[in-house]
Structure I
Amino acid sequence: MNHFGLTLIHALLIGFGATLTFDLWGLLLKHAFKVAPSNICLVGRWLRYMPEGVFKHANLVSAPPKRAECTVGWLAHYTIGVTFAAVFVALVGRNWLQQPTLFPAMLFGIVTVFAPFFIMQPSFGLGIAAAKTPNPAQARFRSLMNHAAFGLGLYLFGLLVSWVL
C-alpha cells in the first residue's frame, strides 16, 4: 500500500478512536457526576433542517424533531471526528504517526473547540461560545474538556495505531 493510503487508514482509525474517547468521556461524566453528555441527536436535527434552507435556529432544542436525526447526528459526529483527525495528521505528518507525542494532539484537540463555539452553538441558538445558555462559563468549560478528551484520544489512538500498524 502506498504512503497516502496508509496515512488515510491511520487518520480514519485515529479519528474514530479519538471520537470514541470524546464519547466515553461524556459517559464517565454522566455516570460519575450526573453531567448530561452532548446531545448528538441535535447535530442531526440541525443537519436535517439544512435541505430546507434553515441553517440557524432561535432554539434548536424546541424545533420539531426530524426523522432519523439521531442516526444522522451520530454519523456526522464520527465523520467530523475523522475529518478533524485527517487534518491533524496532515498538519503533524508521518513522523508523528510513527512516534506520537501528547502535546500536538492535545493542542489540536483544544483548538477544535472553536467549531462548536463559533459554528454549532450559534447555529443552535445558544450564542457564540454558549453565551445564551443559563451558565455560559460551565458550558464553555464542558466543551473545552470534551475537546481535550478528543485530543487525548488522538494521542492514545495514535500510539495504538502506530503499535499495531
Structure II
Amino acid sequence: MAQTASIAARRLVGLLTSVETGFGPVVAQIAEDAGVELAAIPAESVIQQNAPVALAERSTAVKYPVVHVYVDRVQNLLTEKFRRFSGKVRTVAEVRVSQDRIEGLEEKVRLYVDAVTQVLDANRGSWGEGMYFTGGYDVKFDAMQQGGKNFLQIARVSFEVDLSS
C-alpha cells in the first residue's frame, strides 16, 4: 500500500516539474496574463513530503514559494477482483507562499493554485502505471499566519487518482 502512495505522489511531482508543460511555463503565463510579478517555482521547490510548516522551517532552509506533494488517503476498494490493489489514492499539492507584507499574499497564493489546477486540467486521463485522473479536484485556502518571511499562507489542492495494480 505504501508503494501505491509513492507512485501517485511521484507522478504528480513529475507533472508539476515538467519543463514543457509543468509549473514553470504555466506560472509565467499566468503572471503575464494577470500583470503581476510572480516568482517561478524551481523543480527543487516541488517536494514530495508531508511536513508541517514549523517542522519544515526548523529542519531545512525553506525558500518560498514551495509546493509539497503527498498522499493523505489510500482506499483499496477492490473494484477489480483479483488485483492486488484497485481503488482511489487521494493526492495533495500544498502550495505555501510567504512574504514580508500581507498585501498581495492571498492573490499570489490564488495564482499559484490556478497554476496547479491548470497543470492538472492539462493532464486528465491516463497517467500510466495503472493510474487514471478523471479531472476533479478540491481546493482549500487556509488563513494567513506567521511564518516564512513574516507572513505565510497555505492552499491545498486535493484530488483522487484511480489506481489499479
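Throughout, read-outs are computed from the coordinates displayed, never taken from laboratory work. None of the values given here were measured: they were computed from a predicted structure. Cβ atoms are built from the backbone, for glycine too; each structure is taken alone.
Which structure, out of I, II, was distance in nm of label points 7 Å out along Cα→Cβ at positions 24 and 128 calculated from, if the result is 3.6? For distance in nm of label points 7 Å out along Cα→Cβ at positions 24 and 128, the value 3.6 is produced by structure I. Once mean count of other Cβ atoms within 10 Å over residues 64-71 is evaluated on every structure in I, II, the highest one turns out to be II. A value of -10000 for helix-only ellipticity at 222 nm (-39500 (n - 2.57) for each DSSP H run of 4 or more, over all residues; to 500), calculated from one of I, II, originates in structure II.
Look at distance in nm of label points 7 Å out along Cα→Cβ at positions 56 and 144 for each of I, II: the largest one is in I. When mean count of other Cβ atoms within 10 Å over residues 16-23 is computed for each of I, II, the one that comes out at 16.9 is II.
Ranked by distance in nm of label points 7 Å out along Cα→Cβ at positions 80 and 112, structures I, II are led by II, which has the greatest value.
Assign the value 2.5, calculated as distance in nm of label points 7 Å out along Cα→Cβ at positions 8 and 152, to the correct structure from I, II. For distance in nm of label points 7 Å out along Cα→Cβ at positions 8 and 152, the value 2.5 is produced by structure II.
To test your reading of the models, identify which of I, II gives 33 for relative contact order in percent (Cα under 8 Å, 6 or more apart) when calculated. Attributed to the structure labelled I. Largest in FRET efficiency 1/(1 + (r/R0)^6) of positions 96 and 136 (r between Cβ atoms, R0 = 41 Å, to 0.05) among the labelled structures I, II is structure II.
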